[in-house]
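I've put the structures underneath this note.
Nothing in this text is a laboratory measurement; each read-out follows from the coordinates by a stated rule. For clarity, every value in this text was computed on a predicted model and none was experimentally measured. Cβ atoms are built from the backbone, for glycine too; each structure is taken alone.
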Structure 1
Amino acid sequence: MTASPTQHDTFVIERRLTSPPTRVFAAFADQKKKARWFGCVEGWEVAEHTLDFRVGGREVWRGGPPGHAPHRNDTVYHDIVPDERIVWSYAMQVGGRRISVSLATLELSALGTGTHMRFIEQGVYLDGRDGLAERERGTKDLLDNLERALREEG
């Protein structure tokens, strides 16, 4: 069996949010709040979403487009500083095949009445089907969902 070559990349996304850091942090830490924006791709179904938000805790998300190979995201939380920082690693699978493993850091700081958010991801892409452009686009879509959920929350 020949393994596909690996690809290593890092990207950074920075945003200015109108919500304060406490609300942004809660959108990651609270399962009900996170379910409003995480994995919310139009037309996709969520088969499972569990969240144990603590250092050493795990999160599992399974779902995807109906009739297509299922997606799975397995996360482990490594560092949590309330309202300031979250560090986690996660492995993604499609159709039972691991496609990537990443280390992600979310940094939050007060900016007036809002938040400066900095998201950093270091990834290794394993199968040649996924890579930096796809992951960065997908992450931007998720962060768009986050912003929309925060606005709707009021």
Structure 2
Amino acid sequence: MKTTKVVATNRKAYHDFYIEETYETGIELKGAEVKSIRASRLNLKDSYARVEDGELWVFNMHISPYSHADIYSQPSPDRPRKLLLHKREILRLLGKTKEKGYTLVPLRVYINDKGKVKIEIGLAKGKMLYDKRKAIAERAAKREIERALRERQKSK
């Protein structure tokens, strides 16, 4: 039985992008960063991933310093962190991100059943403003339909 604890999700990514593919990656962490992640002390907002020199890196992912660890040994909260993925997958992502409009976005951070911290990244294509408005309108219409169905069930 697979049990995962989702630590953080990037809800803004689903609003701003069409997610076409997802990949599960490991992450290289230092010191007490794992303890901070287990305590849900991280933020994925405005973070992104990029291939540099044949390696996959995540930028702007903020992991707050662990409060019970030595202050002087704490790494910078916003430092770039290396993501662990097979070489051929990295090369495939590099080819895809060279295409117009594609980017790599961290979608969620979770701890798998073996206790390892994993990041799900998505190959994403940006939405235009009218697409975002359309998605919001569809969600509102769906909510209204569900509300009407509930009211109808109550009245019977």
Structure 3
Amino acid sequence: MSDPTAHDVWLRALAYGHPLWMTAAIACAALAARSGLAMRGARRLGTRRDPGDRARHLRIAKLAVAGIAIGWIGGPLSMYALRGRAPFETAHAWLATGALVLFVATAVLGRGLELGRHRRLEAHALVAMAALLAAGLAAITGFVLLP
């Protein structure tokens, strides 16, 4: 089956919606990671932090995870509806699914920290870094799928 985006300029433009959305969501996740690492560094050094750091980190991180989840849904929809391909036939789809699972695990650990249910700071940081790595790998494998 031929790719409909090869013949229709509007479908081609729409097909770039998912990659652009995910670029923004992953950038947001990277900002959350940066703020989290800054808080971690301050905690390890015993230095004072800005009281707004935690709230800022939570706000950005929640936005990032929501954006990644919405974008993940857009990937299979785009493949099927715009590209005429099976949604999960690529390495990109499976790496993206793995990244989503890791981002959700990061969010679950983060929510536990936010509510004071546990102090698994290191696990939260490790899973977050794994999620960003998986997202980066998914992004790289997605380049070959661009119309």
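Can you say which of 1, 2, 3 returns -25500 when helix-only ellipticity at 222 nm (-39500 (n - 2.57) for each DSSP H run of 4 or more, over all residues; to 500) is computed?
3
1, 2, 3: which one has semi-axes √(5λ) of the Cα gyration tensor in Å, for residues 75-130 alone, as calculated, at 33, 11, 6? Mind dumping the intermediate values first?
On the way: 1: 29, 12, 8; 2: 24, 16, 13; 3: 33, 11, 6.
Answer for the origin of the read-out: 3.
Which structure, out of 1, 2, 3, was mean count of other Cβ atoms within 10 Å over residues 67-74 calculated from, if the result is 10.2? So the calculation was done on 2.
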